[in-house]
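J.: Dropping the structures in below, format is structure tokens.
Values quoted throughout were computed directly from the atomic coordinates according to the rules given, and no laboratory measurement underlies them. Note that the structure is predicted; figures quoted are calculated from it, not measured. Cβ atoms are built from the backbone, for glycine too; each structure is taken alone.
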Structure P
Amino acid sequence: METKVSHGIVEKWLKAWSLSRKLLLPVKYKSGFKVEVGEKKQKMRYVFSELNDDFTELSKQIDEPWVYLKTCASSDEVKNKVSEKWIIQPPGYMMCCAGPMKNSDANLCEGYRIGYEKYNSTTVIKIIAENGEQASIGRIVFVDDLAVYDRIITEENHQRKGLATFLMRELEKTALSNGISNHFLVATEQGRGLYESIGWKVYSPYTSIVIPGI
């Protein structure tokens, strides 16, 4: 039996996502949420915690390119509910971790240092190479009792050095120092393996669709 995705957790995650990107906070849209993103290739996003009539009806109403519809369901489920004008994006995964992450003894590779930055309720941790190049970066945002990890990126020429694992541990320390031990993020297929290796679990599949511009 599938676990029902919590509407409240999706709302907290989307609020954190918006804070991390310095956007206006999400507003309710029927049973889901709407965020004004304002980017050329992502004007707006609608997010639903389940694949329901509100999602499918909205998919029929929208013909404008670069408006994303997102829901906690598999791509196959979504594909059967929407018309061919919509392009299904690469799979995503909502993931959670309720305890200490694994690999707690991860050390920072020699030749790198850590940098910190803060804005609103977001903490940014960067790993900087000796030549001043940014090697890895990640953000953590606190919304009530939830720590949301966002935009965890390691540059290609700095990968396979354990930087992402170390970065996740540093972000976790920030959460724990604020008394928060519930961790949440949305991963790509590529990122999923890393997070599972340090103790995260898939909470729900997460599918995005969009009508691309010409």
Structure Q
Amino acid sequence: MLMRKKTKEYSYYQEFIEVSAMAVSAAKLMTSILADYNLETLEARLKELHEIEHAADQKKHEMMSYLYSDFLPPLEREDIIDLAGELDTTIDTIEDTLIHIDIYQIQKITPAMLKFMEIIEKSALNLDEAINDLKNFKKSKIIKEAIITINRLEKQGDSLYTRSVKKLFVEQKDALTTMATTNIYDRFERATDSFEAAADVIERIVLKNS
């Protein structure tokens, strides 16, 4: 197990902030990749995204190693573990979506994919606002507003998924393209869900400690 030397300066809140910033970076990079999509350079761009995902993984492992020997964490251990995991998952799901775009060798990015990324990027930014104010969770209005916004965005993602898949089966005649694109839409929808899951953990922390 990777062990981290205990220091008085260590802050779970700061670690959460840093991982959340990585989620924003991953979302922005993904948006950039899809907006200027080039299948020939996709593998290289995927490596860029993987570097962010790997850095977030390392942060999570370091946090768990520190928590292992921390006698007085500022939040319940279960909450720290859950939030660290959900924050990491937001980045994992973004990377997983691009991995499958590469696997299926998607030739063209659809308007729905760009719309999904708009929802995901907004979710990442709102989650980042909540994480940055997490230390003040007992009196934070920012957290409450961010959670409401993320929940609304997740519902938009669900609706977009339903409409987009239905449109595919109505308009797309090629079965393989339909299958591949449906799978990609499913990955995007999972990404929107992941931000809501992280927001749910934050909401639970607030409610348990109010």
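J.: So if we calculate distance in nm of label points 7 Å out along Cα→Cβ at positions 63 and 183 for every structure here (P, Q), which label has the highest result?
T.: Numbers: P: 4.7; Q: 3.1.
Evaluating distance in nm of label points 7 Å out along Cα→Cβ at positions 63 and 183 on every structure, the highest lands on P.
J.: Matching task: 17.9 is the computed value of mean count of other Cβ atoms within 10 Å over residues 31-38. Pick the structure from P, Q. It would help to have the intermediate numbers written out before the result.
T.: Working: P: 17.9; Q: 14.5.
This figure was derived from P.
J.: If you work out volume of the Cα convex hull per residue in Å³ for P, Q, which one comes out largest?
T.: Working: P: 137; Q: 116.
Looking at the calculated values, the largest one is P.
J.: When helix-only ellipticity at 222 nm (-39500 (n - 2.57) for each DSSP H run of 4 or more, over all residues; to 500) is computed for each of P, Q, which one produces -28000? Display every interim value, and only then the final one.
T.: Details: P: -7000; Q: -28000.
Considering all the candidates, the number was obtained from Q.
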